[in-house]
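Input: structures, listed below.
Every read-out reported here was derived from the displayed coordinates using simple, explicitly stated rules and does not represent laboratory data. Source: prediction; values computed, not measured. Cβ atoms are built from the backbone, for glycine too; each structure is taken alone.
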Structure P
Amino acid sequence: MNAEPLGTIVCTEDGPSTEQISFVVGNRNASTTTVGQIPVHVGQYVSVETEEGLVMAHVEQVYKTNRYFSQVDAVHEFTRSGKPFGAIFPIDRWEYILAKAKPLGIFEQDRIQRITYPPSPGAIVSSPDPNILSQFLGFSKDGIHLGHLLFHRIPATFDLTKMFQKHVALLAMSGAGKSYAASVMIEELLARKTAQGRPAILIIDVHGEYGGLAEAQEIKGAKVADQLSVIRSPLVEIATPYMNAKSFAAYSPDMGTIQVRELSRIIRTLRSVRKGQPYDLGDLITALEKDPSINTRTREALLGWLDNLQSYNLFGKTSTPEWQKLMKPGHGVILDMSETVSLQKKQIIVDAVLRHLFNLRRDGTIPPTVVFLEESHQFCPEARRALAFSKGIVETIAREGRKYNLSLCIISQRPVRLSTTVLSQCGTNIFLRISNPYDLDHIRATSEKITKATLTSISSLSVGEALVVGQATRFPVFIQVRKRTTKETAFHEDFETVAKKFEKKEKAK
């Protein structure tokens, strides 16, 4: 494919150099204002032939200038006199566009080389060949198709290993489309063929936003009924016999050394009496009440903590559901926690489930797994561990999960509240619009690939636009997230529509 010429490199105080080139955009009709005919956009990729080879560059800024409007006093006088500039001077012929771009590298034989010699003034800047640009950015034909590259008709398809080997952070302000983008990623994972490699998927759905995935008939020709299971949080049980005193203490941070020691003794006694038969938390509480040797104050303290855990209705005789059977290649599980109000109960569920999956994956019992953790700032906050029972295991998976191919997709609208440890371990960051300055500063501090210019771009993204940075792509790329093939849940309906539906339902009564 022949490259489309865009402009000509010119000399400026800063270049052309190996760090920056400037080019005047040619063949521009100044009266054209339609978006579809804008020749160059900030964020667009361009190419230029040099002595070293084909240089790929990224447009960072675009300027307009006109010599007739450079003298402020002259413009002021003509404005006061009421005489239009265009009637006297040929202003349309002297308007031109100057674009500044950052050279990224020389692409030759599927390899990217460092630029050591600047392009020449007068060299033609062109729109790059789509195939070459796709290879240059590191897109994969069989990868995760999230959408298309902005300003280029190129599918944005990211390699599975590069994206999920070192975790993903999907960050955006409320309403920017992060859950929508996550659903697109899940659709892509569920649609993968056996020959492409199919991970198991766990979606920790805090608000019931992913129900539309399970309601779909098929995703890219595959029946969803065979690929997705929905587990409601009230049905989750944690096997009490597999818990020791330290496990209970993790959910009761005020429990001291003496209480842990006494609880350990009671658990050993109960196991001895049961002789391998399962027991629940109620049985443990009964054994504690009947134990004659325990100090009264210690007993009362332990009973208080265990009664509090008992109120969650989580600790049964066996583990439910059987995660080992559910986590299969190409199969997804939605853990719907929308019916659970208590944040502590949610954290205990997430802690128990992720610990179990981590152990199963470490033993190779289940396939490589991707965990989508919605509202992740609730489960791994930057605050001290005692305030979030699940923070420890989330940080453990963030640090060690890649060794066992257990990957996290951290989804949050408040990056500033996220654990720095977890965020720094995410190899790929997908940003939709974020405008909070504290969140932007936190992102800058925890990601070495985020620059000041990148942060400015994040705050100006439109709904559905995303910036992908990190291991999944060789260079930061702006994409338009593709349309979902599954329907959205009612949470995504606008305020006015929901209000109208409510009144219609009330009238029908």
Structure Q
Amino acid sequence: MSIQTVRIYENRYADSVTLMGIADAVKKNDGVLFAEVQMATPANLEVIRGLGFNVPPEASPNDLVVAIAARDEAALKSAEQDAIDRLDRKRGEDGETFNSIDDVDAADGWNLCQISLPSEYVAEEAKKAIGKGMDVFIFSDNVSIEDELELKRLGEERGVLVMGPDCGVGMLDGVSLATMSLVGGGPVGIVGASGSGAQEVACIVEKAGSGISALIGTGGRDLYPQIGGLTMIKGMKRLDADGATKVIVLVSKLADRGVMKKVLDEADKLSKPAVAIFLGADEELFANRKTVASFSLEEAALKALALCGIDCGGFAFGKSKIDSLVGREMQKFDASQKYIRGVYCGGTFAEETLIFLNKNNPGADLRCNLKTRYAARLADSWKSEAHSIVDMGAEEFTLDAPHPVFDPELRLKRFRQEASDPEVAVILLDFITAPGVHENPILPFAKACAKAISDRKGKLSVVASICGSKNDPQDIVRCARELEDAGVILAASNYQSAQLASAFMKSLDERR
């Protein structure tokens, strides 16, 4: 027996990360069975109505909807008030509250403005913050590239950083921005055009025993020819002048070659050593460079630490360990098991794996849902074939559902689908933890992995890696233990997971 309420706030906006955090907090109230706080988009309304809530038909995408189910009236009223207070920032908020950027006086010490608004309002508000001499972190997406260029040029004139649009991670002065993990302090400074890639480098640095001074996100289009790497170049110069930074790491997916060369030209001029990873780049790009080349996210992190004089011996996988793990698991499989399947939530991690497999398993029948030069395109993204790597964060999966870092349910369904295929021998998983993502993304998979391995009588191997910090609220030490207790092979990085995948693929293909 339960009672429900649905409340609509007309013409009110908050970003998805904020709303998910509010919903997670409200769910913890005594007597609350379910809570959802979302913008009233068609996809979100379909989910909420599918859960049995009666949402008024007039709700529009500009409205905010709060849906709560509780055991009794008292619990419902208490939870509803909690949601309202959190929306109005009356719970757990320290310091001052402003209703407009116009009310902020930078002379009082305010030096950063994080913007999470509908795209049509971003440029105007960002210009106000830049005009006040504040760095700007733009989480919002769908901002025009023309507006991005104008804002970044204005930032150049005023001597401030413009991070984004569509910037998912950052850390300045020890403060995590958007969905950034709570990585501890240290000598490595990072500038990243790939959010999950930059976060992976930061988390590997921490796992290897150190920490970061800052992470400056640029947004994914910063190395487009139209933008020319403006924020990456400004970010590396900011870190070059930062006393806490000893080594600078530049992180990006493969970008425009002319812009990458421009960025490296500027990196070579820095007074501090720099390491660069442009995922998928060739060695020729780095020829005769002062900047240190790296070709995986793990390599970038470990080379940066080596330049700091920090010993990372034993972190990387050795061939003997890979051979031992794969040899042990291969003994479990029967002749009908032929394939590996990757079910990823991080697009950069899926790409890093594809690059490694393409290079080290030539001739293998490798498929992907993405348009990429590293694998053939799946005929149907919803159905794997041969060896397949699927990015569940791609648009075809997130048009009508939340991204898997916020809601694991769709990826869980795909995992179960792959695990039930008798031709599958190995499944690859990645996990991302941080304050801004799902509060417990790993436990449901640990349970699903344990059940799948049991159902297959042990004839299934699952390889996983966690991109996260020991300080994240999800508690990655506990998460790692849950996965290992479920029979999962846990790699220390996505690159190590890709190394295992390659060895498995080779053994499976040779057996055939």
- prompt: Once FRET efficiency 1/(1 + (r/R0)^6) of positions 147 and 299 (r between Cβ atoms, R0 = 41 Å, to 0.05) is calculated for every structure in P, Q, which label goes with the largest value?
  reply: Q
field: Origin of the value 18, where relative contact order in percent (Cα under 8 Å, 6 or more apart) was derived from one of P, Q
entry: P
statement: If distance in nm of label points 7 Å out along Cα→Cβ at positions 19 and 459 is calculated for P, Q, the one returning 2.4 is structure P
Origin of the value 0.90, where FRET efficiency 1/(1 + (r/R0)^6) of positions 67 and 139 (r between Cβ atoms, R0 = 35 Å, to 0.05) was derived from one of P, Q: Q
statement: If helix-only ellipticity at 222 nm (-39500 (n - 2.57) for each DSSP H run of 4 or more, over all residues; to 500) is calculated for P, Q, the one returning -9500 is structure P
Which of P, Q leads on percent of Cα pairs over 35 Å apart, largest value: P
